[in-house]
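Structures follow.
Read-outs throughout are calculated quantities, based only on the coordinates presented, and are distinct from any laboratory measurement. Just so it is clear, the structure is predicted and the values come from calculations on it, not from any experiment.
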Structure I
Amino acid sequence: MIKGKFTGLRAIEKEDLEKLRDWRNLQEFRKNFREHKELNLQNQEDWFKKTYNNNSDFMFGIIDLETNELIGACGLLYTNWIIRSADFSFYIGKNKVYLDEKFAFDAALSLIKYGFHDLNLNKIWMELYEFDNKKLEFFDKYFGFKIDGKLRQNAFYQGKYFDSYLISILSKDFQQ
């Protein structure tokens, strides 16, 4: 387990899949994910098998260290070992929090450290839709993620097109 101050990151277990599916299916969360469809347990099990058989995906359950309860999920995905980059995936599902300054900050910090220090990544990036202000502000404010680019009308939600942003942090910037 990767331990922070308040959270631990551990391998996702099969018994976590129902809870993760339920969190992923929350409309207020799902609108921010690339996968927009309602997921069933079979979808979740297929994802689990695919992810854990892939040497380029590192997914974790976020655990509250005080209660040992699963509270969210995070990961570094689509790792490109040539340019040493990975896509950052992250949310706190418990109580529909999505992000907070205690657990989310601690778990995100642990995952970023793992990516740069243990996996020797050079860049951690994510694609966020323009209406996901909570994540855009959170990762800028607490970690210094910068906007690399904008994909125009790259998301569709409630009958409208929205831009998405590619944001990232480089290892050298995180070290400072």
Structure II
Amino acid sequence: MEGISKEINRRLFADDTRSVYAVLDGASVPDLRMKLYEHQPECICLFPGDLKPDMAEVAPYLIHLQIDAEFTNWVIENGWGNHWGIFALSRGEMRDMRNHFRRFLTVHTSEGRPMRFRYYDPRVMRMYLPTCNGEDLAVLFGQVDFYLLEDEDPRTMLSFHADSGALKREKFTLDGAAPAA
């Protein structure tokens, strides 16, 4: 896994003009709040308001990742392949990114009932993105240049970006081999 972790890190931080953000799922990441407290990365809960402790434990968190930081390495080494969350590359500031990602937390059924949308689960995101039309993509990407997430095979990274209203997807093997088909 060490080679895979290094390749993930390399791809996340390849462009130093963009910030690397993770949206991590407190329901999937064991002891996420404790790790955030221990390492103190720049982060914010995406659920608004004062949350009860049990809700704060399972909430999604936006984290601004730093290259070679202990927390970043912990996320990559332990979370990749375990559907802990998604990564976003952006030139946006933390506050703007928080507002962007909060927009997608609730969707409405055809009957108008609100329900939580767990887009930050990579299994959901990789299924959802290909269903989006150009307008949906413009909203979902907003200030996000690229979404990077694990594929079903954790030895593969998916990269998504919007280009002229169309979704572009690239697949990379993480063992140093050529791009996947």
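Numbers at a glance
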read-out	value
Among I, II, which structure scores highest (criterion: Kirkwood radius over Cα pairs in Å, for residues 70-149 alone)	II
Per Kirkwood radius over Cα pairs in Å, for residues 14-101 alone, the highest-valued of structures I, II	I
Rg/Rh (Cα atoms, Kirkwood Rh), for residues 78-117 alone - structure with the largest value, from I, II	II
Highest-scoring label, criterion being relative contact order in percent (Cα under 8 Å, 6 or more apart), among I, II	II
Parent structure of the calculated result 15.5, 43, given that Rg and Dmax of the Cα atoms in Å is the read-out and I, II the choices	I
Given 38, 21, 18 for Cα extents along the principal axes in Å, for residues 6-53 alone, calculated: source structure among I, II	II
